[in-house]
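Any read-out appearing in this document is the output of simple, stated calculations on the displayed coordinates, not a laboratory observation. Nothing here was measured: the structure is a model prediction, and the numbers come from that model. Cβ atoms are built from the backbone, for glycine too; each structure is taken alone.
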Structure 1
Amino acid sequence: MRKIKKMFWGAIVVVFSAMFMSSCYPFEGNQEIPAYLHVDKFLFTTNYFDEGAASHKITDVGVYIDGNYQGYYELPATIPILERGKHTLTLYPGIKLNGNSSTRTLNPFYVPYTIEDYVFEEKVFDTVTPSTHYYPLDDSDIHFAYKEDFERQVSLETVAYSDTTITRTDRDTPDVWKDSYGNSHYSGYVWIEDTLTFCITTPKLNDLPDQGNSIFLELDYKCTDLFTVGLFAKIASEEMIELVHVNPSEQWNKIYINLGPSITDASSDSPEYFRVYISGATEKATVAEYYFDNIKVVYRD
């Protein structure tokens, strides 16, 4: 019993000694004070003729220093950095894939923003406003398989069983899509009521890559009811592949939908072509309105 008491009090002495020593030397170990990098948003530009409108929904930033990953942050973000002096800072634009907060990812089609010899200083709070754009078409493997901005005639097609089709708005319609300068543009419009349905598709897409390639659908929308986005794959007949249900939005919103995995799966059956479809339906005694704009199918080889 006496031996146990000695061991007990010995342990107490060790604990208090450790507490005493740590209080005497509070700055031992890694006690660096970080520099702070603030990123509020990304700016985005396009070559309109080749790439369509400069519509984006960049929600996140991936931070790299000298090529080393530092973290992934939702914007706006204030990021502590423990580096000092000159380094190469690279900021990658990130998005919510399929509109889902749990599938955040870097956008493989947007160029990262790089600052050579960026100086990090202890305690200094610095704001950076990065800009990005699509990788240049003339020296990259990026391709636009389809674009529709409704500024000319509508190229979307209506399936046989659809109760209505998509029309082009007037430019001065209050609900049309507006660019970052506040300029109004033509948009696509669908109106249905009382158990009616609509289903519109892109033309046939014959040359989409398979085997894990990045293939995104970009879509701007504003609507009062849910709609669905999917693929028609022509194998023996047209098979319908449902991808994403998109919730209503009172304001213009944007979604990036990953077509790649479904196209890879279907490609094992050597489909003749694909078509992207957008569909919706109403319940009895209800009305639904849908506005669409800046529809793009973009991929990388």
Structure 2
Amino acid sequence: MVGRIDKAEMTLVLSESRAHCHRVTRHHAKSFYFASVALPSAKRAAAYAVYAFCRYADDLVDEASDPSTVPAALDELSKEFDRCREGVSIEPFGPALGDAIREYQLEKKPFLELIEGVASDQKNVEIATWEELEHYCYQVASTVGLILCPILGLMDEAGKAHAIELGIAMQLTNIARDVGEDLEKDRVYLPSQELEQFGLSRQDLEEKWVSDEFRELMQFQIKRARDFYLRSERGIPLLASDGSQFTVWLMRCVYAGILDEIENIEYDVLNQRASTSFRRKLLLAGGAWRRSRRSK
């Protein structure tokens, strides 16, 4: 009887933890939540647990307002991953993430790389070169793709390179969309070398004037993101055909749709935020479904 009670309690704890991760994802990651609808329930729960940890990491580092406390926060996050894996975490997401780590053999390395990327946002951000930007995109976005690869049933290690490309494409999209908002936070992710290449400076961005030069810069950024999206597509057929392929197609199409919206507002990301309506997302979902069927 005791064993049955313990098992029932463990089941309840896991259920409550998964419900918490579901709420966090639904509230904070609307595009990801929208795209996850086609996943089998177990995979969906694992993906939500991964996101909940990522959100926890982001919040923990953000709360470390004193830069000298960031290393301690990073160390705590590393230990929290271990506690989840060992089944002793007391965080709301802990049981769900621990279950996902054990079920899908999730590796710790990409989690640590993600944490390091999140920590880099603590200081005022100024990126000099494309190489620096690419590395940042890898840390904060591609790592998530690598974490999700086992959950999504990647069948060929070669697919990891394409997961990295998709992560870079999505983060480049975020950066293009959020130029004005990031500037308010003293963060400029557009490489200074590229600003100079188009005859611009940080001061030009701060003046919030959408000049011809700025439009040309944004066209350049959008083309690069689309190139990464295109290259990433080769990895999608290497995922499980249980809804995982469609989910990634949907993420790819919905995020790439943001680039279309930036064009629709004539590249004025300095003064407004480009967004995709729910109706537009449904249309993109139809396109993603057709592409997923063809890729099979």
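So semi-axes √(5λ) of the Cα gyration tensor in Å, computed for just one structure, reads 50, 25, 21; which one of 1, 2 is that?
Working: 1: 50, 25, 21; 2: 34, 24, 16.
Only one of 1, 2 returns 50, 25, 21 for semi-axes √(5λ) of the Cα gyration tensor in Å, namely 1.
For Rg/Rh (Cα atoms, Kirkwood Rh), for residues 73-152 alone, which of the structures 1, 2 scores highest? Could the numbers behind the result be given before it?
Details: 1: 1.07; 2: 1.04.
Of structures 1, 2, the maximum of Rg/Rh (Cα atoms, Kirkwood Rh), for residues 73-152 alone occurs in 1.
Taking distance in nm of label points 7 Å out along Cα→Cβ at positions 185 and 257 for each of 1, 2, which is largest? Each step should come with its number before you reach the end.
Numbers: 1: 1.9; 2: 2.4.
Greatest value across 1, 2: structure 2.
When mean projected area of the Cα convex hull in nm², for residues 49-96 alone is calculated for each of the structures 1, 2, which structure yields the highest value?
On the way: 1: 4.8; 2: 3.0.
Largest one: structure 1.
1, 2: which one has helix-only ellipticity at 222 nm (-39500 (n - 2.57) for each DSSP H run of 4 or more, over all residues; to 500), as calculated, at -22000? If you can, show how the numbers build up before the last one.
Details: 1: -3500; 2: -22000.
It was calculated from structure 2.
Identify the structure, out of 1, 2, from whose coordinates distance in nm of label points 7 Å out along Cα→Cβ at positions 57 and 217 was calculated to give 3.0.
Details: 1: 1.4; 2: 3.0.
Considering all the candidates, the number was obtained from 2.
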